[in-house]
Structure I
Amino acid sequence: MTDRAARKHRDFLAIHDFTRAELDALLALSNRMRTGRYTKRPLAGKSLAMIFFKNSTRTRVSFEVGAAQLGATPLFLSPRDIQLGRGEPIADTARVLSRMVDGIMLRTHAHAQVVELAQHADVPVINGLTDLQHPCQILGDLLTINQHLGSYKGKKVAWIGDGNNMANSWLDAAALLGFELALACPDGYEPDAACLARAQKSAKVTLTRDPKEAIEGAHAVNTDVWASMGHEDEQAVRERSFKGFTVDSAMMARAKKNAIFLHCLPAHRGEEVTAEVIDGAQSVVWDEAENRLHVQKAVMAVLMGGEKLVAPAKKK
């Protein structure tokens, strides 16, 4: 193996790890991958360690398939498979894996874990999800907005529900890209205060208790389950707190006529969204799920494969 300690590398732990210009270029690269115009295999002969402390469908499949399509060997590692599950320090795991693989993806609980992993790894680290951030999902959502609405620029995004990791990453995206973001969260379920304050300094970002207010005139309507992974024991309490936050047809009618509906999945029909909305004509959740594959391929190609981020050509 090469001297990894001497290699310069980048990590992707949150949306703001890229500049606005880089993010636009990354989305353009993702779209080339989505439309089949990118056929290179920049990760040939390389490997990606994928560490999962949380169960996953979309994250695991998209990273595993994406790595393979780019030529890499993906390695699925759960706490039962590696010594992290028996108390080995994250720093030690980072140092060992850096000698054997070319990139590490971590899906875990505490955001501090992915930060610590990145601090001690000599290869790129990608945040597959933490309790604070879900940047790969937001990249997929932005690609979906570009795909169906032409661009995120000049658009209003409404977030309805828990101020969770998704809400925090939407705030980071609004702060960086400058689109309008309206969040409706019940009392006690606000997003991270630092993420909210940072976003409100550089974009039109509002926080309300009224989902009807947030969704008014929105181009994209987004929600998530009321009790995310790790909060299942709060289901009954959250059902009471989130009463009136179900995205139904009447609520969608307050958005723009051509508004799209987004959901990171899995969904609980009849709770945060009705079946008629998520299975209806405005729903683009299946494109959104697929787009996780394309954006993560772009991230891996750039961080692990040396792919250059080139600004998208301006439309004439």
Structure II
Amino acid sequence: MEHLLKLADLTGPQILQILDLADQLKYEKKRNIPHERLKGKTLGMIFEKSSTRTRVSFEAGMFQLGGHALFLSGRDLQLGRGESIKATARVLSRYVDGIMIRTYAQSDVEELARFSSVPVINGLTDAWHPCQVLADLMTVREQKGSLEGKKLCCVGDGNNMANSLLVGGLRTGMEVRIATPKGYPPSPQAMAVAAEYPGQFTWTDDRFAAAKDADVIFTDVWTSMGQEAQAQQRAQAFAGWQVNRELVSLAKPDVMIQHCLPAHIGEEIAEDVFEAHVPEIYEEAENRLHVQKAVLVLCMEGK
């Protein structure tokens, strides 16, 4: 795997290869079996958006793989003073063995990869969140035994999470239902992938229909980072769009609830529902570590 820019670039078998390796690395980690597969390698981590899980999981993951991670904020790089993405890619490629970037524009990630001679990993953009959804799929497969044929419901904004869940779920054989208020659909790029899977995908503004008989329900905050100016408008548009007991009662009795975190309890998810599903939500958060280690190995090992 050369880069991980978005899940739409991967086939179903490639996604499952990542999940299989993540399972192996998690097994080894839990049993204190060393797996220093990236010994002596360095990952440069560019953060134009702040993070808890992305930073700690990538940094800890590189350490466990025997390598080293460098935290580079916008203030630490000449990007903050106008140096181009192209120049940044060319210079960092001469110092590090891989680059992870968490930023706003997907075009910046694509340009970074175009001019980089080392692998580039998308830690999050406004358009896609591939590492998070790989962790989501890993968690569902752990608890449900398989992904094929399972019903995935995503309730809320048609944002980077919805886009990535749509693609990742369809590519791995899941039935995917995305429920958003009118005016907040998934991206055209994600919908283009959905068109490849007739009969396997539904986009609706009826959240209750989307949740019916679901195996797993996903949600996310109503206002993502960088959208703060829209907070009031979004609060009105998403009023009532909460994953609560009424919605969950329509799903299967053993439904999983997943949230990429941080959660705004009382907004997109009710407190009682969140607390009832804390174990699987935080298992999902832990799995960011294992799945990103798999991505790092597949991108950087032997390069």
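For which of I, II does distance in nm of label points 7 Å out along Cα→Cβ at positions 29 and 293, calculated from the coordinates, equal 1.9? The read-out comes from structure I. Comparing distance in nm of label points 7 Å out along Cα→Cβ at positions 125 and 285 across structures I, II, the highest figure comes from I.
As an exercise: distance in nm of label points 7 Å out along Cα→Cβ at positions 21 and 221, calculated from one structure in I, II, equals 3.8. Which structure is it? Comparing all candidates, it corresponds to I.
Work out distance in nm of label points 7 Å out along Cα→Cβ at positions 157 and 269 for each of structures I, II, then name the structure with the largest result. Of structures I, II, the maximum of distance in nm of label points 7 Å out along Cα→Cβ at positions 157 and 269 occurs in I. If Cα Rg over 2.2 N^0.38 Å, for residues 85-140 alone computes to 1.21, which of I, II did it come from? This value belongs to structure II.
Computed from the coordinates by the stated procedures, all read-outs in this text should not be read as laboratory data. This is a predicted model, so every value here is computed, not measured. Cβ atoms are built from the backbone, for glycine too; each structure is taken alone.
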